[in-house]
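Some structures to go through are shown next.
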Structure I
Amino acid sequence: MKPRILLTGKSGQVGAELAVMLPKLGEVVALDRQQLDLSKPDDVRRTIREIRPVIIVNAAAYTAVDQAEKEEILAWAINVEAPALMAQEAKKIGAGLIHYSTDYVFDGSSHSPYLEDDHPNPISVYGKTKLAGERAIQDVGLPYLIFRTAWIYGTRGRNFLLTILRLASQREDLRIVDDQIGAPTWCREIARGTISVLGKLSAHRQGELSLPKPGGIYHMTAAGVTSWHGFAEAIVEEASHAPLNLPWLAAATDGMLIAKRISPITTAQYPTPARRPAYSVLSNSRLAQHFGVQLTEWRAQLHSVFTDCTGSNFTASVGPSLNSNR
């Protein structure tokens with residue numbers, strides 16, 4: 001009998017990719033927000049007890065960074081209380097938990113890639129709830145893996161890639177923040193990295209799908225660094241060489257690109273309700289050392305998005321923020 005895996009957030013960026021890949025490892029029960037509302041503890045508890053998975057993969061989160069400043073209670077319920085409850089219920093049935101966190105647990109004052117054990121100091125409500133969620137899981141004492149990632153994008157959902165493509169189809173001049181540094185990471189690569197880690201763990205345990213106890217935190221982002229401005233320039237360059245009849249690209253651009261200039265601006269020139277870390281680069285050395293998993297360089301990932309048609313059937317919907325984390 002295949003091990004049963006519960007996946008939350010199946011309609012999100014990472015969750016949608018995991019929904020395709022996880023069936024290689026077991027019987028997957030994948031749920032979206034309509035099927036499992038993480039703000040309702042009774043629903044979370046009942047779902048886990050009914051499904052009784054071997055592993056819970058929590059790809060759901062409250063990720064509206066600016067909106068969280070006004071909806072702290074809801075963000076706390078989804079990013080802290082729900083993961084804590086998942087961990088508690090998982091421990092009762094002997095299951096493990098995989099959870100995704102963020103670079104926003106750091107304040108961005110570093111000038112070298114953050115290590116997993118570096119002191120966290122979130123500067124936004126979103127970052128504070130994600131850090132509290134990490135600690136809530138750790139406090140339960142079950143087998144777990146927490147993957148911190150950053151600057152996630154893909155061909156669906158609300159993210160920087162789709163926002164830039166939309167704007168590039170509407171304006172000749174774009175002004176993009178250039179003093180925030182990070183590593184743009186394709187959601188598909190995060191899913192692939194997760195599957196690689198689980199595959200190695202399964203092989204080590206003679207086919208048994210289980211997580212290490214007590215577990216640990218690992219950074220999982222693309223290699224290399226850039227700014228939001230550099231990322232925007234790369235997006236427009238890739239799009240200008242890609243066939244605009246790709247369904248997801250055509251949906252994002254209405255089949256045209258008119259942008260001629262992408263000018264750098266400072267964070268101060270683009271104020272947002274939530275503060276962003278100025279430096280969001282995470283060191284991935286622990287992930288490579290422990291599991292032999294290392295994501296490719298960010299520019300190579302971006303190129304793959306425009307040349308890999310396997311995800312082109314997704315419908316794009318864009319978000320309003322030029323420098324959002326999700």
Structure II
Amino acid sequence: MKTKLIFGAATIAVCAFAVLISLTSCKRVDKSADQGQHKILVITTLLPLYDMARNIGGDKAGVSLLLPPGVEPHSFEPKPDDVVKIDKADVFIYTGKFMEPWAEDIIKGVTNKNLLVIDASQGTKMIPAVFHDADEPAGSLDPHIWLDFDNAKIMVRNIVKALQTKDRANSSYYEEKARDYSNKLTELDSSFKKTLASCKIKEIIYGGHYAFGYFAKRYGLKYIAAQGISPNAEPTVIDMSNLIKQIRKDKIKYIYYEELTSPKIAETLAKETNVKLLSLNAAHNISRDQLAQGDSFFDILQKDLESLKVGLECQ
């Protein structure tokens with residue numbers, strides 16, 4: 001699926017609403033003069049960024065998640081209201097052109113000259129993308145960088161620098177919050193390493209798109225996904241046949257399905273091979289129920305660890 005076709009709507013929206021944005025921006029209040037009480041406004045695109053920015057910003061920043069709860073991010077198309085929200089913000093944080101190619105078109109259309117735009121992937125170590133669709137562009141990189149916790153810590157550093165740039169008076173506050181968040185990442189990483197090292201099975205069969213490449217590489221696991229980077233790319237009959245053979249050959253007992261998308265691929269594989277299903281969430285986004293419960297990025301990953309303990313037969 002070509003980027004121009006997927007995200008053309010975003011470009012049209014930017015152009016059509018440029019005048020509206022200008023009108024809403026022309027009477028912008030000088031927020032820095034609000035006697036130090038103003039919270040810097042931060043817009044993030046995905047759950048990991050939202051969780052990081054919200055925790056680092058604490059009570060000094062108002063952080064919003066652009067992606068609606070329950071929406072699969074790869075198929076997300078921003079609306080004109082989203083452009084207006086970004087234009088009114090102090091900071092806009094996204095994961096990079098490989099995850100949100102529509103973001104660059106929106107950035108070109110905003111009129112807020114003081115908007116600080118942060119590509120959180122800057123400085124991370126990225127790996128090549130895996131595609132099952134011949135129309136995908138060559139040379140693309142896997143955007144699921146947050147599933148390598150070393151990359152996640154770099155994302156944290158990019159975010160804290162942005163907040164410090166916009167609010168130097170609270171620089172040490174953001175630094176302390178970022179340190180706490182990075183320490184939590186270290187603790188979770190240690191839990192994954194310790195648990196997954198004890199697993200009898202070292203292979204993940206995923207009935208969803210290729211989201212766990214970084215994760216599998218970090219923890220020495222074999223990872224096979226039914227789809228490529230794009231969840232819209234349907235596996236062929238040959239792909240499914242090969243997966244079924246692989247599951248039977250390796251005597252796999254559990255297949256993982258993807259949250260926020262239809263589990264039909266995983267269900268088909270499970271039915272054909274008589275195995276059980278477990279969920280595995282790449283933490284792009286959060287469901288409405290999870291949001292209402294107050295679940296965090298760490299909560300989702302902890303549930304993944306529990307699911308992996310069962311499916312991979314870990315001690």
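None of the figures in this text is laboratory data; all of them are computed from the coordinates on show. Note that the coordinates shown come from a computational prediction; the quantities given were computed from them, not determined experimentally. Cβ atoms are built from the backbone, for glycine too; each structure is taken alone.
When Rg and Dmax of the Cα atoms in Å is computed for each of I, II, the one that comes out at 19.1, 57 is I.
When distance in nm of label points 7 Å out along Cα→Cβ at positions 40 and 72 is computed across structures I, II, the figure 2.7 traces back to I.
Using relative contact order in percent (Cα under 8 Å, 6 or more apart) as the calculated read-out, with 23 as its value, let me know the right label among I, II.
Label of the source structure: I.
Of the structures labelled I, II, which one yields 0.95 when FRET efficiency 1/(1 + (r/R0)^6) of positions 64 and 96 (r between Cβ atoms, R0 = 30 Å, to 0.05) is computed from its coordinates? Of the structures listed, the value fits II.
When helix-only ellipticity at 222 nm (-39500 (n - 2.57) for each DSSP H run of 4 or more, over all residues; to 500) is calculated, the result is -11000; to which of the structures I, II does this value belong? The read-out was computed on structure I.
Structures I, II were shown, and distance in nm of label points 7 Å out along Cα→Cβ at positions 216 and 304 at 2.4 was computed from I.
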